[in-house]
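Q: Below you'll find the structures, each written out as structure tokens.
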Structure P
Amino acid sequence: MKPITIIYWLRIALGMIAGTISAVMSHYLLNYGMDRISIILYAVSVTLLVYMATLYLLKAKFQNQVETPSKITMTGIGIYFLVWIVSYILIYTTIHASTVVTTI
């Protein structure tokens, strides 16, 4: 597989992982009384932190195998955030809905 293809699929997997972490942590922060704006900012911060941390790891691994370093940065950025928001919404809704159903 080409390095760009590997980076793209890693971005998809990392977006799902970041969405899961953000959703679970958002649910717990909401239960501890944090307001919703702060929770959303926290979720976005976690997502950016995961992206930036993995960016440096991917650059270290694939720097000599791609044309330019910006190719590593830009490959999969759109799908990363799309998968993050979809997985965040689905997992958060599932967790929150199960909590609401059990409390009724």
Structure Q
Amino acid sequence: MNEIIDVKVPQSDILFEMTEKLPELRKAFNISQTQLGKLVGKSRQQISKIERGVVNLSWDTCLAIIMVARQRDTEIFNSIVASDMIEDINMLAEQKFDNNGD
């Protein structure tokens, strides 16, 4: 059963922040669009379109990117993403990870 998590930041704000910060995150982790795409199950073209704002970042892809970033280096991730969102993002990513493990 899914547990309801009380978050302060709306999902739409998290999606906007992650879309805006995606190129910076990739550069900080020294990974290409192709590499990130493989890690989150998307093509290089899809990652490019997300970064350019041609297509919207889906919630599932956003959480996948967050999980990849956190696995690589939580400190770098936390230094790039808006500080008021980090706690909520981390809780949501953990919930997604825990639910996928069931």
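Q: Could you figure out which one of P, Q the value -22500 for helix-only ellipticity at 222 nm (-39500 (n - 2.57) for each DSSP H run of 4 or more, over all residues; to 500) was computed from?
A: It was calculated from structure Q.
Q: Computing P(r) over Cα pairs in 10 Å bins from 0, in percent gives 15, 41, 25, 14, 5, 1 for which of P, Q? Walk me through the numbers on the way to the answer.
A: Values: P: 15, 41, 25, 14, 5, 1; Q: 15, 52, 30, 3.
Here the read-out was taken from P.
Q: So FRET efficiency 1/(1 + (r/R0)^6) of positions 9 and 33 (r between Cβ atoms, R0 = 25 Å, to 0.05), computed for just one structure, reads 0.45; which one of P, Q is that?
A: For FRET efficiency 1/(1 + (r/R0)^6) of positions 9 and 33 (r between Cβ atoms, R0 = 25 Å, to 0.05), the value 0.45 is produced by structure Q.
Q: Starting from the value 3.1: which structure in P, Q was mean projected area of the Cα convex hull in nm², for residues 41-80 alone calculated from? List each step's numbers first, then the result.
A: Values: P: 2.8; Q: 3.1.
Answer by label: Q.
Q: Comparing relative contact order in percent (Cα under 8 Å, 6 or more apart) across P, Q, which is largest? Before the final figure, lay out the partial values.
A: Working: P: 48; Q: 34.
Across P, Q, relative contact order in percent (Cα under 8 Å, 6 or more apart) peaks for P.
Values in this text are rule-based calculations from the coordinates and carry no lab data. Note that the structure is predicted; figures quoted are calculated from it, not measured. Cβ atoms are built from the backbone, for glycine too; each structure is taken alone.
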